[in-house]
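**Student:** I've put the structures underneath this note.
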Structure I
Amino acid sequence: MREVELGEVLEYEQPTNYIVESTFYSDDYDVPVLTAGKSFLLGYTNESENVFKDVPVIIFDDFTTAIQYVDFEFKVKSSAMKILKPKKEMADIRYLFHRMSAITFEAEQHKRYWISKYSKIKIPLPPLPIQQKIAEVLDTADRIRRRHEQILKKYDQLAQSVFLEMFGDPVKNEKGWERVKLSKIIIEGPTNGLYKPSKDYSSGCPIIRIDSFYNSWVNTNFLRRVRASSEEIIRYEIKEGDFVINRVNSPSHLGKCGLVPKLNERVVYESNMMRIRFDKSKVSNQYMLYTLSSKALKNQILNASKDAVNQSSINQKDVNNFTVLLPPFEIQNQFTSIIDKIEQQKQQAKAELDKSEELFQSLMQRAFRGELEFRELELN
């Protein structure tokens, strides 16, 4: 099969003409503002001039090499990307997108990569009809995968709706609950974590890092390990039911929190987060998990943050002074019971998502090895 460099089949356009003048976004506006990174949709602008319309395209983050497929009109936040289109009658854009998604590339330096390196990567290029067939198969598998992702999101939305129904808006406090400082319900902490230089990471005690928790839950399956003394382990040990909150990060991720699950061995936590232990006679874990993840608390975090170059921070005093609602413990427990049932359903949905992800990855690998039989289009 013929191999070509990506630059032979993709032409690029600089996004300079499509950059927004203002980063004030609102859901009331119509024009999407995009980035090629994970966040993808940054918001909506009311700037109607110089909107990119020649879709579909692939947007490429020139510094991280992340990509996104876009089939709607848009503007961008910055020039740190390339807008890619296939050269006419040479390649199918969906085939190229899937093929690029399978590329492993280490963007170790802070520099632009498309012209210097990425465009020179070679990929197999079958005849156009075969490309289109491969893209159809992978698109079908991808739709199945995304359908399961949407089901998971709906469970999350349901949980948020239950929280608001039972406790009301944390800012408006329509139900008249007592409002208290976190210091009134914390029995230990907030306490900063363990700092270790990179050379100490390899073996030893598992350590929770900022990339260890997502969607408010700490994932202990893939923790890195660090050399720590017995005294350090005692001082910085994290236990089931503890909360960790990120104290140094970009403004969008500052204050990210996680609840620690059951642990099979002793675990510590790193210095860019704080450990908090709440009074379990006053607040339930589930109630605090949703409260700490609420927009109301996020606003308090941003108001208290100290800004530096590319990052912001909060300190222990800030956390102690944050205020939350304190509804009756019985109602918190009712909320916990409902959330536990939702979580059970989520686990089933997650298992289906894992299966669809496995199917997609298998099809993609076989497609790019030339092993795909096209009757596998019948996936729906």
Structure II
Amino acid sequence: PLAGKHLNDLLKASLVYLKAHTDFDSFNRMEYLTDFALPLQKQLGLFIRQQYVEINTTEYLNYKAEHIYSRDALNAWDNASADPARNKALAALGKQLFFDKSLSGNLSVSCATCHKPENYFSDTTPKSRAIHQDSVLKRNTPTLLYAGWQHTQFWDGRAVNLKDQIATVIFNPAEMNGKKEMLNRQVLQNARYKSLINTSFPGKKIESIGIDEISEAIATFIKQLSPMDSPFDQYIKGNHTAMTTQQINGFNLFMGKAKCGTCHFAPYFNSLLPPLFELSEVEILGTTATDDFKKPEYDQDMGRYDTYRIHYYKRAFKTPTVRNSAKTAPYMHNGSFGSLAKVIEFYNKGGGRGLGLDVEDQTLSDKPLNLSEKEINNLIAFIESLTDSNKKSAGY
């Protein structure tokens, strides 16, 4: 009875607040979120469990978590082991393999060569160098932080999970140029891996282990790269000194007038689609070849269309996380935007179509957002508040 009464009181208070604040642009979303929505979600979950009326409509949402911004709000997927000891060993093995250059054909690069931990697991160049240093890769190297919370991988979403992506990268002649017949002999038979392999893959002989197990271990490590310890997260947890007024105003813009939150969904601010979290979306923005918007030029990369020849996938790319993006310039699939200010300017102008390009099936509205310079600065300030401690992010 007490839980039900508390829930009813929260509902009434929430409705009173909503009726008193009806203007879309000025609505204080942060205040409503922390003072009403999240306490309401917590109490509703408690009430449902007490009344034994759980329906658990999606396997991905953890209905026992306090609220959507809790670190355990979503359940892990893609063959997560139910054995904590095995998961720990897999992650430890994956971390070592992540830095192991012997995975590459010429022993010169590892995963960390492009996904640098000191740069929030991204690169600092528009496009990383190919393994033989004679060319660059096709697309920008995105951060691996929170990459485990996506249902598809690569900018075009062609990999169905992290394991698939990792294997593709290892064997790609331009990236790591690994050789299947060499992996066991030059990598896994290294004595330093013996104990972790035995715990990670009980009952398997080292001689029988190959790319599937290597990919599973690295994927398990990557899935742990989601610290959620940014100033924003601290604020949500109740530390109301963690964010500045400017950053809070930026969050309200992000979720409101600027419409960023309509593609960069909470809680990871990526393409993972609520409320069921069963799908990762792609978008068509009309991203230009450079950030010179006075002379916009088409980027020639056709994105998802290269894999799936469907017209509405032309120039479609995944929506990456905004978390830590203040530290991962340059931006977009081609690394063409050098700063967050340029990214926001592009959206403020309505994407490629808003700039005058004939972008087929653009999913981004081509109408200007009419953001002022102050509002743009507020947005940047909020994005900066999504920066995790890099030491914790790297797992050191």
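**Student:** Please state which of the structures I, II yields 68, 60, 40 when Cα extents along the principal axes in Å is computed from it.
**Tutor:** The correct label is II.
**Student:** Right, something else. Work out the source of -0.71 here, i.e. which of I, II gives that when log10 I(q)/I(0) by the Debye sum over Cα atoms at q = 0.15 Å⁻¹, for residues 223-294 alone is computed.
**Tutor:** Numbers: I: -0.56; II: -0.71.
Computed on structure II.
Rule-based calculations on the coordinates, nothing more; no lab input. Since the structure is predicted, the reported quantities are computational estimates derived from the model, not experimental observations.
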